[in-house]
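Below: a set of structures, written as structure tokens.
Here, each number is a calculation from the coordinates, and none is a lab measurement. For clarity, every value in this text was computed on a predicted model and none was experimentally measured. Cβ atoms are built from the backbone, for glycine too; each structure is taken alone.
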Structure I
Amino acid sequence: MSASEPLQSHREKIDEIDQKILELLKERGQVVKEVLETKIQNKLPIYVAGREDEKIQRFREMATSYGIDSDWAEDFLRMIMTASRASQSLSSFPRATPDPKTIVFVGGGGGMGKLYARIGEASGHDVRILEKNDWENADEILKDAHLVVITVPIKVTEQVIESISPKLPQTAILADFTSNKGQILDTMMRSHSGPVLGMHPMHGPDVANLSKQLMMVCPGRDQEAAEWVLQQCALWGMRIKTVNPEQHDHAMNMIQGLRHFVALLHGSFMKEFDLEPGHITDFSSPVYRAELMMTGRIFAQDPELYADIVFANFERRTLLFDFFQHHSKLMELVQQNDREGFINEFRSISEFFGGFAEQALEESSYLIHRLAERFAE
């Protein structure tokens, strides 16, 4: 008798149960598809936060009644729901307006333009793309447009806005997707006398659909005329946060400008000292592996895009100078071998972070454990 024979019957039983689970998941997927079709017919949002929260809570309670860990059960359900939302990327979407709107994406050949063009078309709108090679046909493409979204690189956004605005219908909504709102919004307001809306999708072009994604909105002019645009985003399942341009840009200077430059510092130092990522991961804890992944993903993308983000405006560049000067002060701790000074600075920062530090520890631990489980070799 081989060592595995006593376990054979148990393994076969587990295989049978696994097959039943997959069959049930397939059946659930079919029901979800029917729900989606009903939502589209009735113009209901793809994602409703309250409904999902209620479902998760009930599922946790049921898991507990079966003696199953409720945290694990929630993770399992969230994965199922995520897969369901991903499958919706191939489906139609509800439309916010009785009749289709004509939407033009200027620079729509890029990643974000393609994504929103696809979902706009799947919602039944008349979607058009205007690229630099189409400029001689711009008047025809922009004719009767209800919404014109600028999705070109930041460095040419203002130039494109100024060039295209005279060609827009008076009633067209002029909007943009850039991560720099104040100056861009001013340019749109100055160049176009009709409705203006600043928008910043807080995601990349690689998402399967827009459900649960965040759209930052900076109102410009005639918000009432642009209300259907926000309703459409809500029907796609997006979360919408309205902020003023100053709030937005101040936060983005830290979130995008500084964060991306820190990634450049990290990667540049590794390159300078020949610290190859593949070699480092062999010795990395899950925590450092996660940090290295966040750095590495930047360098798998377009360098011109990140240069535009980092050097987007004077305030962002000034913040980088302040960042360098602050690091020079901290360097004195290393130069003077000041262990006590390091501890004091650490404690001071801990007090500044307050309760968020514990929240960050809990959330990052969750991510790190899942990363280790999924990609451990």
Structure II
Amino acid sequence: MNSKLIYHTDESINGGISPFDEAIHQVSNNSKELLIACPYIDVIYIKTFLHKQVNWRIMSDVEAWLSTFQGETREDIVKFITLNKDKIHHYKNLHAKLIIGDSLCLLGSANLTRMGITQRAEMSILLDESYYIKEIKKWFENSWSSSSEINITELKNYAQRIIKTTPILEDQNSHLNSDAPIIKSKIITPPKKSEKKASKSNPKKDNEPWNGRDFYVSIGEGKHRNWHDCRKYSFVSGGSKKWCSQTLNHLSPGSRVFVYIPEKGYVGAGIVTDPTIRVKDFTVLVNGQQVPILGEQLVAPQMDEYVNDLDKSEYLVRVEWIKTVPKSQAYWEKDLFTNQNTACKMRCSFTIERLSQHFGLND
């Protein structure tokens, strides 16, 4: 293969696969180690190809990285860096954007964000000349050596101190005119896992027939939600992004939910009693009267942050708890089912069996 330029085509502009995403997967698919230098990174996006890598390192201007994102997205970045502390270095004022594999290197203007990969007019080059790749790797290693490991305490303090301001137009419909096309490309969808026969060696199997009742629900704790509030006021919730809340619509009265806290374990099971509702309309029983939950003293300090935003608002689903435990008593064992969605059908009989036993459910 010869080196080639990477840019959006008529096909990708009109909804085809992003050529930048294709090139990134091409670099990562053929590499035992992946080296990344980029100031602006979407954690959810890079996980689409990093999960295939055993060895990888990222060098970024972490101050710029954190400052660009807000809310739970920034919190996700802090968690990602904390979990991968030894693989990530801070290089102040870094502005290079490149991904180096064993035999290919992609470098250019595109940041590693969904916007940069799928919706912006960018230009990059996919290199396969060994001479240049060797030189770029040398640059990366020298830069890595002169950059800094990240102090997690300082990282968290810095993330909390950042204040980001966004210009506000007096007329929100005011824009500069441009005849340039609007890019609407998409990333590669990972292939679905092939069906496998259930076996003791594969207890985490999650493609079994659904029993029509059980759901998995993830409670990502933060400033917008807390498990203590969920237990006390009988609900599960999601929000801050549309895709975080919309899966709650799968739940309906009579559904049984198993609740999981990321990196902790399972903390409860219950029965859904009411459809999804926006937080500003959710009421709870206090001293015999129904009152707005936002009027109560909640552990989650900013559950109302996006109360008037249909897409970002927190959405709640009322649940009658069968059994719950504090976060400190969360239950976990190897091969229990987890998922990145807020809610999804629970198809893993191994997990249902284990949780039913642990929480004393009568199936």
Structure III
Amino acid sequence: MTTVSILGSGVMATALAFPLSDNGHEVRLVGTHLDRDVIDSIKETGVHPGLDLQVPETVRAYQLEDAEEAFKDAEVAMSGVNSFGVRWAGEQLASLLEPGMHVLSIAKGMEAEENGDLRILPEVLAERVPEQLREQVSWSAIAGPSIAGEVAVRRDTCVVFTGRDAGVSEWLASLFRTPSYHVWTSTDFVGVEVCAATKNCYALGVGFMEGILDRKGESEARYRNFDYGAAVFGQAARELGQFVELLGGEPETPYGLAGVGDMFVTSMGGRNVKVGRLVGSGLRFSEARGHMQGVTLEGAAAIEVIGGALPKLAERGLVAREDFPLMRYLHSVVGADEPLDMPWSTFFGGESEVKSNG
């Protein structure tokens, strides 16, 4: 039996307690300062209010002030917060980690330096931990197509555990693997994490397709808008590959579970698609965001970071100004609040103009 302590009790962090419990491991679930009601609910009723499911009886819930007790002697420390809380989580882990622990992150996103250089979130998480301790623990992450509720009710789910040490990744994977939770491993830490961040951005764009039907009053129309969504998805897949290449990942990563696989499930629904649908219906992004108060929009945040970095990278000659046209366009919609007007002719290397013979 292995002891796994999780910082954060959101739906995905809690869902991951299910395969661990199925395998007989001890899970200690620690709420953040934003999770007090969640932890109270689990302690009082056994139900996670976000999942609306009974948490396995073997999972022990802790409020944040009891984190030190919860992390004592644990072999695995999971950062279960979203991208907005990564720096905070790193600061907490700085006092909770012990040499020899294995850190596992689930946050999806990126950060950008002043010059436009993009960084994966496990690096941001780790830098908050003192250097000596940072080097005495391992750093890994989970990516790939997984919806929290499906994991918790044991639908077949295929994911990727990634880190620079193949042996550590495989050991971590062995803790989670069940007949329904299937785990592959990859040492392409950068490539997998780049895909995990960018797929959320593009899923927001796929959401436009249903919103356009809403705007036209054709929500129930026989003929849908799948051609639109497929073209966005195709350009997104192309740009996933280009981002991974730009940041030094392996070329096959974007075309597997961590890339198009994860982008597919994210494009099927959820917060990113919902806000994209609102934009497609005719709202500016600022208006659409107003309709989703209290909802974490990681895709929109990643668009602002990644799309905002592209002009700086272009100025340095690291990318061409015509590269990543979909990401640039999404940034204009999200960051500059521009109306929807998809620049189709810039996709797939540029559409050739048809010249008249007359």
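Given a value of 4.0 for distance in nm of label points 7 Å out along Cα→Cβ at positions 35 and 291, point me to the structure among I, II, III it was derived from. Attributed to the structure labelled I. Of structures I, II, III, the largest value of distance in nm of label points 7 Å out along Cα→Cβ at positions 11 and 99 belongs to I. When helix-only ellipticity at 222 nm (-39500 (n - 2.57) for each DSSP H run of 4 or more, over all residues; to 500) is computed for each of I, II, III, the one that comes out at -19000 is I. Largest in mean projected area of the Cα convex hull in nm² among the labelled structures I, II, III is structure I.
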